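Pasting the structures here.
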Structure 1
Amino acid sequence: MLRIRNAVGALNSRWVISILLLIQFTYGLSTITGSVNIFYNLSYLSNQSILDLKSTFLVVPDKITGGLLKDKFNQEQVKNIYTELGNNPDVVSYGTYYEDTVLLDPSKDSLDSKMFVELTKTNLGFDEPSISAIVLDENYYQLLELKLKSGQGLMEQDFNKNRNENVHVLVGSYFKKYYKIGDVINSQYTINGFLPDKYIVNNNTSNTYQKLDKSMLIPMSKEIYNDYNSMFTRLHLGTILKLREGANLEDLTEIIRLPGNDVSLSLKSFGEEIKQNVKENAYIEIPQLILGISFIIFSVIGIVVTTIVSIMIRKREFGIKLALGESKIGILAQIIIENSIIGITGVVLSLGHFLWKYSALLRFSSEFNYASALDYKLNGTILFFVFLVLLVIIVISSCIVYLFIRKLDPKSLIGGME
């Protein structure tokens, strides 16, 4: 406690230099927090897909202008496409899905107040909480190969029910705090398993994806599955293929194209899309990374220089301490405490600056829970890396300062007076 009190007094005596260091830490660590977010997200995209990146392919349209011309074709033509895909030796499996939103009804369920707030998407103008959902057919569910406990998961009969009937659903890990297996949401969706903390495709034409921790997987009802309009839309926007290595993409592309269709369909490698997304964002982040490295270097230099100057200003104080038996390690400990106080204060200010600067993006990321390069957050992992950077700065600067301290002797510090 005495060392801390002395450290605060020392910082107060050199407050101008301390404030300059605080400003440097505030903006430098705020920049690093942004860069850590980006690279954390890129790592997440590369490693946390529920779909196999190597074998998964998405059916994508070349354009969507004025809606899809469903009237030019019929249900039999679309069914034939899926029949041919199922018979093709290059296709391991395939499935279809569409994105939906489940509005939670407080009159049917007693909702926790915290969950109510966290699931309300104010960016969309919603006043009621909602759950982002992926409605998937049985083929797609089998394609996911989820490893759940016996008796859990979606059942075959769930895919044969009508839209408003009670069905089993899977929900993300977030809901473990509020529900258990067998609980019913909206008097319709019975929870029969929890999803891993990964992400899933929710739009074949986008490079943002749906995280599963706050999501729900719903079995597609038989009337929706067999509805031509839904089937036609899913062909263009919601078809997933799992292909064998070396699959003939040209032949498969010909299969999925409807003759005379104004919208051309093609196959896109999910893994290549993720790889390209990661590569582009990593390149974009290089200038910020350079700024972050420069901050670390200048922070070390700044701390070393100001510390040495402080020692020279207070050399009589340190000389007396050494003469009275204080070790040089003890002097170093005093200096480390002073610099740590500046560093920790700088971290707090930098996080405040980061929250202010990216407040809109942080709120959007929290509400929509998308996996993307710009999914900014302040979770435990991000804070760990920020404090790790601070620790590196303190350790390196302290080692350099110690090389200076070890050469000091009491007589030179106090001028031979005592």
Structure 2
Amino acid sequence: MAGAIGRPRDEERKKRLRIAFCHPDLGIGGAERLVVDAALELSRQGHDVHLFTAHHDPNRCFEETVDGSFPVTVYGDFLPRHVFHHLHALCAYIRCMYVALCMVLFWPRFDVIFADQVSAVIPVLKLKTSSKILFYCHFPDLLLAQHTTRLRKLYRAPLNWIEETTTGMADCVLVNSEFTALTFGTTFKQLHARGLNPTVLYPAVDIYQFHSHAQQVSPNIEVMSAIGLPSNGCFFLSINRFERKKNIGLAISAFASLLRKQENVSKGMSIPGQDVRLVIAGGYDQRLTENWEYLQELKSLALQQGVGDQVVFVPSCSTLQRNTLLAACLCVIYTPMNEHFGIVPLEAMAAEKPVVACNSGGPKESVKHAGTGFLCEPTPESFASAMMLLLHDPRKAEMMGKFARQHVEENFSRKVFGAQLNTIIYDLLKPAANFAT
């Protein structure tokens, strides 16, 4: 189960393992990014890696899943995702269990099978008695599901029982943060009572896709112009999916509070208030009702706060736009409360930008307060005060950004992530010492 991460013996490092991944939907979310990173790094460690999933759209996926870095096999895409827009969780369980069954029936043994999100596959995968099962718990699903009505509670009750019971059947359980580990213990009380304490394996970021200050790369002027920003302007950046749980309204309210604060300071500022912008960018799918509704709510809030002309929205933000914005912004504003971990702060720090985030959840573990950014109370005034410090002292923002880049390189790079995962896998196999030939 959980335990300290040791170092594999030299002879173990040379063993070439067969490692399979069982993942529900290989799209472009945070969970998918972690799985792809894990597959890439284990492959680079010399292992034979194969990823199995119920859905993989070559037009909407991470590039590494189609460029031959490792094989991807799809089973069960014909199975429904929902029944008249209901029973999504049950359908996900069925689809994933079908994938797991195909892995058991049609493929030779694996040394380790890495599963995530849907723990119901574990009993099926355990039919391969020679395989060790590693389960990555991004966050307890039962806490993400709605239990608002009696009918929903009845529907979720057996699924919640299945989640806890099957999670406890894994040979090793990993989580993405100390915050999630604590939540795991208070949610799965029976597992905690049995002494199952998950091991923390932080997600990683590809630091090389973000230019450091030393590389002296200027922002893409054409991209900035298309977004509606002057190349020499000053702006704060918020990156999140357009979902209410991301609490993006806090960024708008904090920005409005910042501008009001500026009216009370000396007029001899080097950066006039009217030249400052807030850019709100992120994932957006117009097919999703919440995405569309929330974007309209945020636009209305900006108008109500009197900053409608100074807030720029970039929905469906492309990778090029994101990287350009990160290269040019003053800092990144990260507003979710009790976020399980949060990959955006890592991306910001990898791009040498300080982060202003809520003093809760994963950011407490990734952001060093007053070192790589500021951890604030989730109020406009608290965020605005931190933003003001950086706005009035760009040199401070630059120095914090350099420290942030170093911090990510040392603690959250893919190389560090891969080495830690590799060690966990070798430790998992030690009792059996059963390696594929």
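Readers should treat all values here as calculations from the given coordinates under stated rules, not as data from a laboratory. Please read these numbers as outputs of a predicted model, since none were measured by experiment. Cβ atoms are built from the backbone, for glycine too; each structure is taken alone.
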For distance in nm of label points 7 Å out along Cα→Cβ at positions 75 and 123, which of 1, 2 scores largest? 1
Supply the structure label, taken from 1, 2, corresponding to distance in nm of label points 7 Å out along Cα→Cβ at positions 107 and 163 with the calculated value 2.0. 1
Just checking, which of 1, 2 has the largest value of relative contact order in percent (Cα under 8 Å, 6 or more apart)? 1
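Any idea which of 1, 2 comes out highest on Kirkwood radius over Cα pairs in Å, for residues 139-338 alone?
Values: 1: 23.2; 2: 20.1.
Structure 1 gives the largest value of Kirkwood radius over Cα pairs in Å, for residues 139-338 alone among 1, 2.
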When distance in nm of label points 7 Å out along Cα→Cβ at positions 91 and 299 is computed for each of 1, 2, which one produces 3.0? 2
Output -17000 (helix-only ellipticity at 222 nm (-39500 (n - 2.57) for each DSSP H run of 4 or more, over all residues; to 500), calculated) maps, among 1, 2, to structure 1
One of 1, 2 was used to calculate Rg/Rh (Cα atoms, Kirkwood Rh), yielding 1.16; that structure is 1
